Structure I
Amino acid sequence: MLQDTDRIKTEDARQAVHDADPEKRSHATMRLSKVIQNPNLTEGERDYANRLIEVISEDVSELVRRSLAITLRNSPFIPRPVLSRLIEDIDSIAVPLITHSPLLTEADLSLVLKSGMVGKVRAVAARKDLSNRIILSLIETGDAQSSRTLAANDTLHLSDEAAQAMIETYREDDIIRQAMLNRASMPMLVVEKLVAASAEDIADRLFRRKSLSKENSNRIGRETHERTLVRLTNEHFSEKTLRDLVSALKCNGRLSPELTLRAMGLGKVSLVHYCLAALADLSVRKVVLMLHDTGPFALRGLCAKAGFKEPQTRFMREALKLYNDIEMSGGKLSAHEFQVKMLERILTLPIELSEADSDYFYGILDGLESDQRKSD
């Protein structure tokens, strides 16, 4: 049963439609709009409410129309002609409805995008739910700010297709790259592309601004890419996540024996399994059996099939021994402690590391020790 406060008051209706003062009409409109949202209005009351809304939506005052739009932005009770009229109104009136109204259809949103009105297009990007078709249209036809809003809008599901389109279209936009990396869920193919794009940007800036050679700039960029990806992974990653990451690396031409060895040097054995499987075109199960076989030939054959050179195979063998020794030595080490111990022993191996590999491992070790000092 409706209370008196839930009913449309004649005085509010009269004031909203007939008062000469726009501010009074605005206040009355807000009071009416709150009542109109009551789902328990009778059929007659709903019909009366809709006629009132029709009249108010054509008020000459922007203040009044804006009051109507803001108060009813989440309402499921706006008559269709009124909704269409208000989203075609000026931005201050249309944007709240475009951003929030649950009644807008994909066709409505397509028309908004086709209008090319910047404020309205950006409002579409801020909605909590959008179809893949609308998201792709936004990326294709909207401006960079619309795509930044999309990237930061974590309530939206971005399909693999949409995420990749975003990265390809706005490859050099730092804000979009950061927003995409900050999303709660992102396909590994896209994560890998984002990291690669950031690393290439670093290399390019070093070359242009720091007077480094192209070769050194590219080397730093590659190491940044590898370091970031390897540090992103952890032993709690699901098999699917690791498989997707390695598949992305291979698909983008960035999976290599060098990256696999650096992952091994950091004790990322699960990642190494998937890298070797992809490089050697074997199942992960077979790789695990071959890698951990105590005989002298299985690991050598595996590394040869994966394209390793002889010094790289020796490093893999010694790093794997160190990993197993640390694992078997007992004591519960944190992931941080394990990695520090692994690196310290890697760097004292009687194997000649390349200058690039040595610099890479020392850089990681320095970073880990610095993190530890800060936490202490």
Structure II
Amino acid sequence: MAEYYNVTTNLGDAEIANAIATNTKLNITHIAFGDGNGSVPTPSKSRTSLVREVHRQTVTKYERHPTNANWIIIETIIPSSVGGFWVREMGIIANGKLISHGSHAPFEKVADPSGVSEYRLRFTQNVTDGSVVEITLDESLIYASQAWVEENFIKRSEIVDNLTTDDADKVASAAQVKILNDDKANKTTTLTAGNGLSGGGTLEINRTLTLGTPSKITGSTTNSVTATSHTHEIDNASTSVAGVVKLNNTLTSTSTTEAATAAQIKVLNDQMFGVGQTYKNITIVSGTTYTNTSPKLIFILVTLDSTASWKTFSAKVDEHSVGAMTVNNNYSQGSTIPIPIPSGSDYSFVFSGSGITFKVLS
């Protein structure tokens, strides 16, 4: 059961039964309020009065429940000027008797002559037959209660006198609405599409301005517009200016305004000395001519062992002598001579004796 509720009293049940039996009306006139003598009482059917009544207020509004004929909705308003007590219980007064007793969330009603502490109570009461109920209303409180004003009128403080507040729950002042009306565009105003645009027309309906398809931008285009299109000027790239750049797919150009293609950069990388190359032992036959068929420079490392029996050694690249020595050159044991061989070059070695080994970086 809800924490706060109301029940018909035994007196109330009897009064309702009598009204049904005698075809008379149960005259509800007041709502009684009590302070429960300091605590919220449990509603009781046996009560004939409140635990301690502190105020009695005439009913200000009554209506049948829209979906249940045996329920009545009762409303009363305690004026702002009445107060100085707590409300913890309430009851309906009909035919001068307490016909219902209910609990109420603790509420302090203060008296305020300024009119800002009016208290409105609206609740539903279940009766055996709603048609036997007759309500005596206090018309002095019906026509302009604070609750009715809050539901039907806008407070002056809620009127916004600017055009910048974004609040869907407030209204703008008439002065601001007049500004909007004075500044609004006339529906006969014509929106004309300029060069490069299409569409337009009067503002009496929605209009669309469409941007013409732009022309292709190249290194020679200029900033220009036509009736249906437009184009832009763009700088050509250089060593000092960012812009469009032409690709060059050769390795012979000296241009400073063109860029090499990735394919040519790969060619350079593939030809770079040391990339993808490793040292390998090779066998060289004295007096035999060999050719570097690799696209890269290679190195042949000749190791001369001074403790071995070699006597003489010489090397040629493309018939150019690149080294010659005999045992009398006093090379230390393990000395190594690097011989560079360009791509496509022929090379040969002439030597006698033993203790000479060869490695190639290719």
Structure III
Amino acid sequence: MGALARGDVVLYRAGRRHRHGVVVAQHAASSGEPYLTVVGEDKRVHTLTPESTPDGVNRVGSLPVPEDLDARRPHQRDRLAERLLEALRAGALDASTARGSRRGRRHDADTASRLEQLRHRLRAHPCHACPQREEHARVGRRWVRAREELDRLQSRVDRRTGTIARQFDAVCRVLLELGYLVPAEADRPEGELRVTAAGRMLARVYAERDLLVAECLRQGLWDDLSPAELAGAVSACVYEPRMAAASLGLPTAPGSRLGEVLRQELSVSRHISNLEALERVEPSTGAEPAVAGAVREWADGADLTAILTESDLTAGDFVRWCKQLLDVLGQLATLSTAAGERPRLADPAGRSSLANLNRLAMTAAEACLDVNRGVVGWSSV
């Protein structure tokens, strides 16, 4: 480095690549070691020291550098870097003139010869004499970047599409296990699927826990309930607590019909969750019976003040969940109204028959009337 002067063009290693730079200043550290300030091909100022360039530097030519050049000024630095790039493209720099440091002088002669051959091939290429060579090169670089961006976006689309497809297949396997879908051809279980009558019933249920509601219907859990008990049982498929469920609602007697139905709903929801976990489907929320007692009392005609006094519910929360409960009860009340779409649910497992479904629809209609009273009914006016 000590033998280099202002204007010398040097070749040095930066990371995995070799870079060119024009020496604009030569310095000496307090220890006496020389170091260089160069303007590189990237139009930046770099400081080269023996530590930062363990392979040394090679002098490959020189460029005239004005005495008044200030490398800290961007426009002057850019002009010098452009001249360096032009000299490199033209092949005006010759690695055979290297006379740098001792490490530079030990530069591999085969590498220098290879560089010279590449420069000769570059100058001999038919495109080298094209007057629009640089413009074509810029367009080519833009095309390469656009192609890389296209490939990256396509890869993202493929990953997301694949995730959606896998999720869909997993949901279908859960519905197959529960009997809402069956293979269209018995001898081809991996082929197309067909929606069963239970599946068509499920398609008519619009709720956050539609699968839980459909399973309770198929298994006849809500058969022979009174309107107030049905309202309390369905509330477990609607309510989502914002605090510990144990602190909410009125107690439900374990030996009562409603208490037994609520325990069965919890069992059904655990079975659904286990199937979803096996297929790695995002688990749905299970049954939550925390407000079942309060809803039953309200449907039986109890005063709202008494219900709120004996529970930790607020009036706003109670009314809001009752409105959502009314939406599901209204759907249950219309399940058997379309004769052409009546699902035949009787099977050897003792699931609900069509007659039971009709009775359940009438009970749900009565429950709607019982729940939609007082402040709940006035809230929608």
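Derivation of every value follows stated rules applied to the coordinates shown; laboratory data play no part. Bear in mind the structure is a predicted one, so any value in this text is a computation, not a measurement.
Couple of notes before you dig in:
- helix-only ellipticity at 222 nm (-39500 (n - 2.57) for each DSSP H run of 4 or more, over all residues; to 500) derived as -16000 - corresponding label from I, II, III: III
- Which entry (I, II, III) yields the derived value -0.69, -0.83, -0.92 for log10 I(q)/I(0) by the Debye sum over Cα atoms at q = 0.09, 0.11, 0.12 Å⁻¹: I
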